[in-house]
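Participant: Got some structures for you, see below.
Bear in mind these aren't lab numbers, they're just calculated from the coordinates by the rules spelled out. Since we're looking at a predicted model, the values are computed, not measured. Cβ atoms are built from the backbone, for glycine too; each structure is taken alone.
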Structure I
C-alpha cells in the first residue's frame, strides 16, 4: 500500500475507478475470488481493492455492508500478507461496521504480528474513540510484540488528535496528492524546510506520532516529483531506514510506495536485499518497488526474490510483479469492478 496494494503510486488507484454499476452479484463474485485459496494471489488483491472501493465510496448501504463483510470473511486465510492487507482496507473504509473484525484480529494472540499491527493501525485510521480501550489494552500488555505496541501508541495518538480541539485549529494542507487515511496527519502548513522535517523525522526521543507527522510532511514535499523539494525529501526519508524501529522502517517503505519516486529505488533495493531485515520491512519494500515498475531494472530486481526464504516476501514479490505488469501495460486501473468479477478458475 500502501495503495493498491497498500503502496499505490500517487493517490488511491481505486478512488478513480469507473462508475460501473455495482450489483449484489458483482460483490458476491469478488468475495468468491478474494476468499478462495485457489485464486492466484494477484487476483485476490485486485478483488480486495475493488471491494475496498465499494466499502468506502458506494452510498448504497447494502452494497458497502456486503463489501465489508466480504473483506472480513477473508481473515480465515493462512496468508499473513493478505490478512494484513484486509485490515488496511477495512481501516480505509471509514465505516463503523469495519470495527469488529479489526478488534478480533488485534485480540488474536495467535495471529501474525504483521496482521495484528495492521489491525491496530486500521482502528487508528477509523478514528473512533470507542476503540481506545482495546488499543490501550495491547499497548500496556506485558510481553506484547514491539511493532504491535508501537502501532497502538500511534493509533491512540491519532484518535485523540482526530477528536481534539487542536485538530480543529490546525491548518492542514488543503490539497494532497494522496487519498489514503494515514497513521498520522502531515504537519500543519508551515514554512518548515526539508532539513527541519528531517531533524524531526530522525529524533528518536520524540513521540512516534510526531515523527510520523514529519514523515508524511516530507512525503507531501516529494509530490509531484518535479517539485524542487521532491528529491531532497526522498533522500531525507531514506535516512529513516537506519531507525531502530522496524515499524518505522516499514512505514518509510510504505511512503516510498505511495510516491513512486525513482530516487527511492536504491534504498528500497537495499532494504529488500537485506535478509537480516524484518520481514515486515522487506515485504513493504518489495511492494513499493512494484509501484516503480516502469523504471529500468526494477522488474529484474524483484524477480531475484521470487524464491526468498520468507513467505511474506515471496508473496509480496508476486503481488509486486503484478503491479509491474500494471505499470507497463495499458490498463487504466489496478482494481476492477467489472460487469463480472474474476472467477476463482482464472489461471495465473
Structure II
C-alpha cells in the first residue's frame, strides 16, 4: 500500500489530528466490535471530506482509512474503498485504491469496490489502470464490469456532454457509479426507465443511469412515483449480473422504502445468491430496522455460512438500533475544533 507522505500544515488544530489518530486506532484494531469500526470509518470519511484535499487533516483521515486494508474482513475492506471514493480527494486516495485493485490476492468484492471508487473520484489519470483490468484475461466478471462502468463514468465526468445535460435534483449526496438519466433526452416515466433498466442490449452504464433515475423518482417516499419506481427497481434483482443485483440492493438501502422489504428479504434468504448481493440486502434491511419484522429477519442470518453476510447482519442490526433511536447521525462525529 502506498501511503501519503505529506506533512500536516503547521496551523492544523491538534485536536483534529488527535481525534483522527483515535479513530484510526478504533478502525484498525481487530478487537474493536465491527459496528464501532464502521462508525469510526464513517467519521473518518466525514473528516476527510470536510477539509481541503491538501490539508493535514484530510490526508491523515484518508491514510487512517487505508491503514485498515490489512484487515481479514472483506466487508470492512470493501467499505473502506467505498468511503475513499466518496471523499473527493483523488491525490490522497488514488494510490491506496490502485494498490487494492492491483492486488490479485484481495477479495474480489474489495477489488470491485476499489475500481468503483476510482471511477467516483473522476480523475482521468485512473483510466489506464481501469482499462487494464477491464481487459485483463481471466479477470473476474465483477471486476471487469466495474472497471467498464468506472471508465464510462470518468469519460462522462470529464466530457463536454455533461455540461449540456439537465439532471433532476437528487435527495442523495453520494457519488454514484453513474449519474441519473438526463432529463429531456429520453422519457422519464417509471415504465420507460424500467424498460431501460432491464434492457441487456444497451451498455451497462446506460442501464445504471436508468437505475439512479428510478431511485430519484422513489424519493421522498410519498411521491406518487415512489412505489412504482421501487417495484421497477426490484425487477433488477432478477438480472444475470451479480454486480447489477448488488447495486439494486444498495439503492434500496439508500431509499429505505418499505416497499423494497419483500425483494430484499428474498435476496438475503436465497443462499444460492452471490454473497455480495446478500450482504447489500442485509445492510439495506438494516436501514429499514424500524419496520415490523425486519430485525427478526436479520437475526435468522446472524450465523450464516458466509462471513460477509454474517458481518453485514451484525452491522445491519446496529443500524436497526440506530433507526429506532433518537441519534442525529449514524456515525457519531466527535466534536473537534475546526471541523464541520
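Participant: Can you rank I, II by distance in nm of label points 7 Å out along Cα→Cβ at positions 199 and 311 and just name the one with the largest value?
Facilitator: Details: I: 4.7; II: 3.9.
Once distance in nm of label points 7 Å out along Cα→Cβ at positions 199 and 311 is tallied for I, II, the winner is I.
Participant: Rank structures I, II by distance in nm of label points 7 Å out along Cα→Cβ at positions 87 and 183 and report only the one at the top, that is, the highest.
Facilitator: Working: I: 1.1; II: 3.4.
Once distance in nm of label points 7 Å out along Cα→Cβ at positions 87 and 183 is tallied for I, II, the winner is II.
Participant: When percent of Cα pairs over 28 Å apart is compared over structures I, II, which one is greatest? Could you put the intermediate results ahead of the total?
Facilitator: On the way: I: 37; II: 41.
Looking at the calculated values, the largest one is II.
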